[in-house]
Structure P
Amino acid sequence: MKQTITKNLILNYQDGLDDFVNTSINIVDEKTPLIKEIFECNDIGVGQLKASFFTDRNDFVNYISSISGGHTPSSWATGCFYNGEIQTLIDLNKKENLEYQTHTLIHEIVHLYFNKLIYNKYEIDRIRWFDESYACYIDGNIENIKIENLKEICVKLKSLNDFDMNTLDNIKNVRTNNYNGYDMFLTVGKYIFENNLEKKYLKILKNNPKKIRKIGLKILSKAISYVENLN
C-alpha cells in the first residue's frame, strides 16, 4: 500500500490509484469548508482522518473484517466507515464511473463528522436517512444529475405511501426490489440544502432526535414537491 498524508487525512491506497487519490483530495479540500461551517467546528473537531482505498473487492472486504471484529459490508457497498476510518473500493474498469467514485471520500467524511460531532457526542442512535441525505448532497454528485432525471425519481418515490424512513436504519432495507434508498437521500438532501434548512435540522437532531424520526416521511414529501416544481 502507498500512503499520502495531508493536513487532515492519512490515505493508504493500492497501486494504480495515484491520480484518483489526488482528485479525491482536491474534492475534500473544496468541500471541507462547507462541512465545517455546517457542523460549526474547526480542524480539531474530528482530528486527522484515516482512509484506505482498494481496487480489489476481496482486499476491501477482508480489511474491513479485520478492523471491525468480523463485520463485512453489503455486496453493493463501495464506501464504508468502520472503526472510525474510511474504506473505499474503486473499480478502475468502470471508467465512466470514476468521476462519481472520486466523491466517495468526501461522502464518507460527512458520515464521520456525524458520528463524532453528533451521534457520539449527544448519544443519539444513528438515523441513516438523515445523515445519508447530507452526505449525498455534500459529496457533489447530485450536481451531475439532470432535473428531469430527478423528477423521474420522484415519480417512483411518490408511490411509497406511508413509507417509514426509519426502516432504512437497517442496511438490508436501503436497496430492495421496490425502491433504492439513495433516491430518497438525494431528493431529501437537495431539498434541505437548497432551502437553507441544513443547520435548522441539525439543531433539531441534537435537541430532539425523536422529532427527526417522526417527520422523516413529511420531509421526504416536501422534498418530492420541491423537485417537482423545479424548472
Structure Q
Amino acid sequence: MHTLLIFVYFVSMLSLFQQDKPVYECSKTGEKIEIDGKIDEGAWEKAPVARFVAQDGSGPRLDTRFQWLWDDEYLYGAFHVEDDHLWATMTERDAYLWKENVVEFFINADGCSKSYIEIEINPKNTILDLFVLNKYNARKDIKQLWNWDAKGLKHAVQLKGTLNDASDTDEGWTFEIAIPFDQVYTAPNHPPKEGDRWYVDFCRGEGEEKEAREASSWSPPAFHNPLSYGQMVFRE
C-alpha cells in the first residue's frame, strides 16, 4: 500500500507540474539533414519554431529559437542563438561548459523524472554529455555519470561574428545536432512511434561574470528540475 501511495503521489505531482507547459510537435522527415550548422535544408522550413523565455517567463535580452525533426536513426535539432559577444574557451569533451556561454538539452524519455540525459554545446562546438540520476527533482544530490558518452552524436556550429573579441558586436551562432535514438536508452521505442511523448527542456546560460549571468529556457525553471520540463510529441 505504501508503494502504491507513493506512485499515486508522483503521478499527481507530475500532472500538476505539467499544466500549462509547452508542447513541441516534432515531425518525421524523409529528407537528408547535413549536420554542418548552416540550417539551410528545406526540411527545416517545415519544422515549427519555438523560443526560449527568461526564468520569470518574460522575453530574454537575447533571442534563442529552435526546431526539431526526426527520422528512423536520429533526433535532429537546429538552433539560432542571438549573441552580441561570442565567448567560449573550453575545447575538451565534458569540460564544465555551463560556466561559459552554452546551450543545454535535458531529455527524460520515459516520463520518470529520476533520470535523464544532459547534453551541452558551446560556440566552439565543444560537447558535454552526461547521464544524470536525480533523486529529488532538483540540483540537490544529483549524480552525474561522467563516463557516459552519446556514441554517434553529430554536431556543428557556425559563428556570425568574432569569437572572444569584446571590441565588436556579434550577431550570434547557429548549430545543428543529431542525437542517435539508440543512445536514449530509456525511451520506450527506438525509433519513436507516432504519439510518443518525451519530457524535455532546452536552456541557455550567457555571460562571463557569475553574478551577471543570464538564464533562459523553453520551459522554466528547467535545468535540473525534470517536473518543469515541456513535452516533445513525435509525429509521423
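Remarks
- Answer label among P, Q for the case where mean count of other Cβ atoms within 10 Å over residues 77-84, calculated from the coordinates, equals 20.8: Q
- Winner on relative contact order in percent (Cα under 8 Å, 6 or more apart) once structures P, Q are ranked, highest first: Q
- Which entry (P, Q) yields the derived value 1.73 for Cα Rg over 2.2 N^0.38 Å, for residues 141-188 alone: Q
- Structure from which 7, 32, 37, 21, 3 was derived, P(r) over Cα pairs in 10 Å bins from 0, in percent, options P, Q: P
- Which entry (P, Q) yields the derived value 3.2 for distance in nm of label points 7 Å out along Cα→Cβ at positions 37 and 85: P
- Ranking P, Q by mean count of other Cβ atoms within 10 Å over residues 133-140, the structure that comes out highest: P
- When helix-only ellipticity at 222 nm (-39500 (n - 2.57) for each DSSP H run of 4 or more, over all residues; to 500) is computed across structures P, Q, the figure -2000 traces back to Q.
- When distance in nm of label points 7 Å out along Cα→Cβ at positions 149 and 173 is computed across structures P, Q, the figure 2.8 traces back to P.
- Which entry (P, Q) yields the derived value 3.5 for distance in nm of label points 7 Å out along Cα→Cβ at positions 29 and 197: P
Only the coordinates and a few stated rules stand behind these numbers; no lab work does. Given the structure is predicted, the values throughout are model-derived calculations rather than measurements. Cβ atoms are built from the backbone, for glycine too; each structure is taken alone.
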